[in-house]
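Below you'll find a set of structures to go through.
FYI, it's all coordinate maths here, none of it is from the lab. Note that the structure is predicted; figures quoted are calculated from it, not measured. Cβ atoms are built from the backbone, for glycine too; each structure is taken alone.
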Structure I
Amino acid sequence: MPPDTAPASSSRDLRSWLDLVERHGGLARIGAEVDPVEELSAITFLGSRQPGSPAFLFDKLTGDGMGARVLSNMLAASKERYALAVGLDPALPVRELVTETRRIGSRRIAPVEVAAAAAPVRETTLAGDDIDLTRFPAPKFWPGDGGRYLGTGNVTFIRNPDTGVVNGGVYRQMLHGPRRLGLNMVPGRHGAQNCEAWWKRGLPCPVVTTYGVDPAMFIAATQVYAHGESEIDAAGGLAGEPMQVTAADLSDLPLLARAEMVVEGFIHPDDVEREGPLGEFHGYYSGKTDLRAVIQVERVHYRHNPILTAALMATWPSCEIGEYHAVMRSARVWDNLDAMGVPGIAGVYVYPASASAAGLMVVSMKQLYAGHVAQVLALAAQCPAAAYVIRWIVAVDDDVDPTNIGEVMWAMSVHSNPADDIDILRKTWSYRTDPSLAPDARPYGSKALIDACLPHRYRATQSRRARLSRGTYERVAARWAELGLPGAAPSITHFHED
């Protein structure tokens, strides 16, 4: 592991990661008083209009009664902060980050339990009517939002009563009252399935929701894993060490011992309140106000001066769903293709600027047989990691860097004939508020499969690519500093063939 790229073992948490980020120049501390109603989000949005902008830690919030702080733009459009969260070298190019993420993403490390007395999150505990969540600085992000949202950068844990597996997911939570939190779960996802399994037993669903978590836990909770896998184990794999948990008061769910704040409660089947809308990742509000589930809060545990994580949903590069999600999703698509036995994959990249890695995916491949491109496009489009939303899937040859949009545009411009090289998949999986679809068509979308590879059937008669010879390249690269040119010579992988 490169030096100074991961928080220290046994004490890694959001605070240790922020110390690391600050040493790398990626944290902006804001000491002036800021209103969490629209002003905090406006500062975050305006301060993050360029990729690589810093995370913002707000130390003084108007109306705060708990000594709390708010962190925004935590990961967003920063590959460096993603790398620091998972122990990788922040100087790695995006393409190499995807490759390294495949390695660490395959690990599963189960959590370790620590005593309550050793869990920082239990520094203060509130129960029953002593709880008043309205005293925390819950942001309202956009003028048309339905209310203030305590939970956007949080992780919610629900155990499946049949299998015992704990699911961790990121679901927005609108603040309804001192002890009432909305919970907007996506139908069909594991959290919703687990909740319904409790209700089918005639029981309320126990829930733990956690704020200010180790970024590796947040990253894992945003991904889609098999129903039998726990995101806590996946987070341990990303971190390279187990998450620390401690026992809850009201259920057998784990509490993240080093989180900033944890809420325990129950979700009752008929307990709903009007929730939403919220300005979302696609740049529009998330539809109409609707009745959604509510957490009845029974316990609140928190550290002194807790840091709440606020995930701004906005157009790229200001959206919290940014580079980390692009890298993680790209790695998982590649894993899916490998698991299906598809050969010849040289790289995958889902572009974060395409509605937060929800629009455009590029697969680089070495063509090995007739129909290979069509196979890759179809399987990549509908593999588990890409089936949701991604609507433009482009295949390019292995000499094209999928993370370089200039090279991708070149391949599309010189290899793809629209009349022959675009296929459409219909009735695919989109989201409930997709602005491109008529309201009564949602969530059934479509996908375009674009073949931007050199046509396999005509390879024997195609003109050769104009490339540098290997010897000339190596000679020039060795003289780069002598020539007074900045940095290192660009990396080239394909050369002139005689």
Structure II
Amino acid sequence: MASEKEQLSMLSLACVLIMLVQEMSYLASTRSSSKMEVEALLKWKSKLDNKSHSTLSSWNGSSPCSWRGIICDSFRSVARLNLSHSAIGGTLQHLNFSHLPNLVVLELTNNSLFGNIPPGIGDLSKLTYINCRQNNFSGRIPTQLGSLRSLQTLVFNENKFNGPIPSSIGNMSSLRNLDLSSNQFVGSIPKEIGMLGSLNILVLSTNDLTGSIPTTLGNLSTLQDLLLYGNHLSGPIPLEIGGMRSLTRLQLLGNNLTGHIPSSIGNLTNLLDLRFFENMLSGPLPSSIGNLTNLSNLDLSRNMLSSPIPFSIGKLINLKSLSVFRNEMSGVLPTEMNNLTSLTILQLGANNFVGQLPPEICGNQALVNFSAANNHLTGPIPRSMKNCSSLYRVRLQNNLIKGDITNALGVNNELYGELPPTLVQCRNLTSFKISNNKIFGVIPPQLGNMTQLQRLDLSSNDIIGEIPKDLGKLKLLLELLLDCKLLAGHIP
């Protein structure tokens, strides 16, 4: 019995000794690691510019955990390096990343760093976060970045990186946020990005990327933001885009995209912001657009879209901005547009629309900017605009709109009647142009109370009487056109 107790006692002692040896070994390793970290950081500091030496004056001695911008882990190893907005100048060439084995966060935002990102950055196997935006880094992104399997955030925007985006980026299986915008990247978007199944944000805007949008992006079912604007992308919007069902922002504007808008766009029911303007898209606007009931902003302007606006547009009751100007759209504006009571911006100009404007387009007193100029619209100005005090700007010129201006509010139409004193209710209006119509009567002095007015054009009408002195109250006025034959008096 005693023998068994002795054996258990000896076994316990052996376990304790093994643990002590392991702990001592780890502590020795930690001290060695800490020494390497200090050497690596001090060598990097010595190669930075003089201003950086002053900023990093606390970087001395052998205890980096108290240095500016450094946070250590529980074993006093460097875990976070945060020198954002610190006016650091120099390169990363002399920073030995292999001597920072426990680094988790590298934050260098808004400094004056330049040169290449060294391939050694691939040694930071524990790194989860890199942010180097707003610097002057250049050259190509090293392919070794692809070995950072723990990385969740990679932000390199607003630098001068060039060359292609490396396909090895598809190996970063933990990545959630990828922002390479505002650089000089060329070539195509790597199809391997479609392998990043955890990605939430993909921003590649304002580069020189070419080629088509990879169909593999449709695999990114957790993606919330896809921003590819300001490149030279071509070809059609892939049907597979409908697979990105978590998207809230989709911005493809300012490219060379062609073809039709795919009907699968209707699968993106979480979308808040959809911007396709300044491309070469053609064909109809798919009726499935009506599925996007959370949409707040829809901008399809400056394309070659044709056919009428679908009736389903009336389902977008949360829409605040709708822009389709400078397309080839035609037909009658659907009365279902009366349902869009949250609209603040409505841009319908430079199309081939016919028929009347929706009568209740400003029924909820929310509309601020409204343009339907350069179409073939007829009928009266919508009655809801009579008391639409939210309006800042209205453009209805070059249509065939008719009616009594006294009961409504354009240029080159066939409006007649007297200017109503109730115009003063549009107190936020900054531009009022109604030239080349058949307006008669006098200029109501109440116009002088529209104090935000910057442009007033009443020329080529049948207005008579004296120019009211009250117009002198328009202190913000930049442009005044009163070329009417029967007007008298002086401009105040």
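To test your reading of the models, identify which of I, II gives -4000 for helix-only ellipticity at 222 nm (-39500 (n - 2.57) for each DSSP H run of 4 or more, over all residues; to 500) when calculated.
Values: I: -7000; II: -4000.
Working through the options, I get structure II.
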Response to the item:
Comparing I, II on FRET efficiency 1/(1 + (r/R0)^6) of positions 240 and 480 (r between Cβ atoms, R0 = 30 Å, to 0.05), the highest sits with I
Discussion item. Matching task: 22, 19, 16 is the computed value of semi-axes √(5λ) of the Cα gyration tensor in Å, for residues 160-287 alone. Pick the structure from I, II.
Written reply: I
Response to the item:
Value 35, calculated as percent of Cα pairs over 20 Å apart, for residues 320-439 alone from one of I, II, is from structure II
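When Rg/Rh (Cα atoms, Kirkwood Rh) is calculated for each of the structures I, II, which structure yields the highest value?
Values: I: 0.99; II: 1.18.
Biggest value here belongs to II.
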